[in-house]
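Quick heads-up: structures coming right below.
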Structure P
Amino acid sequence: MPQRAASLISREVLPFAASLLALAGAALLIDAALHYFDQVWVGRWLGIPGLALILGSFAYSLRKRKITTRGNPAALLRRHERMAWFGSLLVLVHAGIHFNAVLAWAALLAMGVNIVSGLTGKFLLARARTRLMAARTRLTDSGMDAAQIEERLYRDSLTFDLVKKWRTVHVPITLAFAVLATAHLVATAMFWDWQ
């Protein structure tokens, strides 16, 4: 395998796959532990803190869209990623391996697609940014002036701008998840045995 392909796999593909596998593995492990210790009822309530963490992660989105000016965007992005990951973990444990609610599973599927799109965007954007910066540095070091560099990297810059638009996919998926999760909450409240 060529060196470049090996480094691409180790730098880009493996961390992406590891994030998804860690999430699935942790959810399965926690769910198995709850079943083993006969504490399955705990999973029923983990959806609430999971949803709270996911909602809390939107502070980054509010800052990004200048709805609020509080917080450092880079720190908020890291917090967004961690809170969304842990919130998703709790929601996955909440869902467990029970197939009794179509609406809940639709919300879970939307959340899963949202996780994959978020991680894809994170790794694609980081890769595109790193590659563009490395190309700029290499061309600057070779003695090119700023105008020549911009002309030479025009297509790469357009590609980077296109990759930055991955949010046009991520945001509608997030909205679909929000609608389905809200419908799940409303249906649960309506059909809950409150006695």
Structure Q
Amino acid sequence: MKLNYNYDGNIACRRILEDHLDKLNIEYQVLSLGQIEINDDVSIEIFEQLQTALDSYSIHIINNPKGQLIQQIKDAIVEIIYEKDKFPSTTISQYLSEKLNSRYGYITNIFSEYTHTSIENFIIIQKIERAKKLILDGEFSLTEISYELNYSSVAYLSTQFKKVTGLTPSMFKRIVEKRRKLSKDIK
């Protein structure tokens, strides 16, 4: 039997983390995407058990300040792209500066140094990943998807989509539909 599945990585990661914190009886509070505050002192042994359990899911606890800043930048961008009501009325650069309480120049330099890509490129990649998920869901037209992702037009979405994936959104959709049809025919 073939099983197809879909998931939201952020929700899955959060649930895994919460399950393991609960199993270890660690009191915590979810602060935001990618950030949980532990309310009590945790022994090194319990902390290592948590880290080992999370490592099996490729979830890593970030201990250094620059790594934490990089993750906060990524989380803020993902939050903007996946939660329409979070899209800032200002520029993304101004939003990130205010949210992270740092100059945008500093944020971009640190981000580029550690990820070897720019914040702008990371945003484009995240938008295209979201567009792919929305296309796969099949609930929205390309016009609605471009609006949802704050593109000025379908043409601009299509240009960036093709630059990142090598395919236009329409070609991507046709390929997915053909694969689904072939998968059904094989059964």
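Quick note: the coordinates plus some simple rules give every number you see, no bench work behind them. On a predicted model such as this, the values are computed, not experimentally measured, just so you know. Cβ atoms are built from the backbone, for glycine too; each structure is taken alone.
Once relative contact order in percent (Cα under 8 Å, 6 or more apart) is calculated for every structure in P, Q, which label goes with the largest value?
Working: P: 22; Q: 11.
Looking at the calculated values, the largest one is P.
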Inset, instruction - Match the computed value 3.2 of distance in nm of label points 7 Å out along Cα→Cβ at positions 36 and 60 to one of the structures P, Q, and report its label. - result: P
Inset, instruction - Using distance in nm of label points 7 Å out along Cα→Cβ at positions 116 and 148, single out the structure from P, Q with the greatest value. - result: P
Inset, instruction - Check the numbers for mean count of other Cβ atoms within 10 Å over residues 68-75 across P, Q and tell me which is largest. - result: Q
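Computing Cα extents along the principal axes in Å gives 77, 43, 28 for which of P, Q? Show your work: numbers first, answer last.
Working: P: 77, 43, 28; Q: 53, 49, 29.
The read-out was computed on structure P.
Matching task: -21000 is the computed value of helix-only ellipticity at 222 nm (-39500 (n - 2.57) for each DSSP H run of 4 or more, over all residues; to 500). Pick the structure from P, Q. Write down the numbers at each step before the final one.
Working: P: -26500; Q: -21000.
The structure behind it is Q.
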